[in-house]
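Visitor: What follows is a set of structures to go through.
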Structure 1
Amino acid sequence: MRIPEWLLHILTQADNFTFDHGKLISFFSFLIYFVLSIIALILFQKFDPMNFATGVSAMAVGFGIHIKLNPGDKPDA
């Protein structure tokens, strides 16, 4: 099975071959966060959209900081 090109671009470094562990952890954290939220809605659990939005935005900021500060992800000049 081949990984879609858009997903490969998200999860790899600038060479589109080497997987970045921080990006993998961030991606799966987002995925698990959304899946657990959907499961909570399906099971009629208490769901607070403000807390959900705060959590998603905090994760997005952390992911962005990782991408910006990761020295291994920048191509050589």
Structure 2
Amino acid sequence: MLLSNAQKVVVEELKQDGIYLWTNEGRYLEAWLGDSQGKKMKKVNLATAKSLAGKGCIKFIDGDYRDGIYKYELVNK
């Protein structure tokens, strides 16, 4: 599967233990890399996050998060 440079950077970051991709919804839509609690560590372009999800590189992790917050991890670490 071909990935853009930005997508490759995010994938490499997600290979680290305890790093996840987070997104939110609403007026201030954004994506970021963060710890297991969603603490923001690095901003990610929303289009990059959507593309990784569309390509099946990341999967949603079901959990008890604040409304409108979504947590993802790599499909294969």
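Visitor: Looking at relative contact order in percent (Cα under 8 Å, 6 or more apart), point out which structure of 1, 2 has the largest value.
Guide: The maximum falls on structure 1.
Visitor: Name the one structure among 1, 2 that helix-only ellipticity at 222 nm (-39500 (n - 2.57) for each DSSP H run of 4 or more, over all residues; to 500) of -21500 was derived from. Provide the component values of the computation, followed by the final result.
Guide: On the way: 1: -21500; 2: -7000.
That value comes from structure 1.
Visitor: Now for a separate question. Determine which structure produced the value 1.34 for Cα Rg over 2.2 N^0.38 Å, calculated from the coordinates; the candidates are 1, 2. Spell out each step's value before the answer.
Guide: On the way: 1: 1.34; 2: 1.00.
Derived from the structure labelled 1.
Visitor: Among 1, 2, considering only distance in nm of label points 7 Å out along Cα→Cβ at positions 18 and 50, which has the greatest calculated value?
Guide: Working: 1: 4.4; 2: 3.2.
By distance in nm of label points 7 Å out along Cα→Cβ at positions 18 and 50, the leading structure of 1, 2 is 1.
Bear in mind that the values in this text are calculations on the coordinates, not laboratory data. The structure displayed is predicted, hence computed values, not measured ones. Cβ atoms are built from the backbone, for glycine too; each structure is taken alone.
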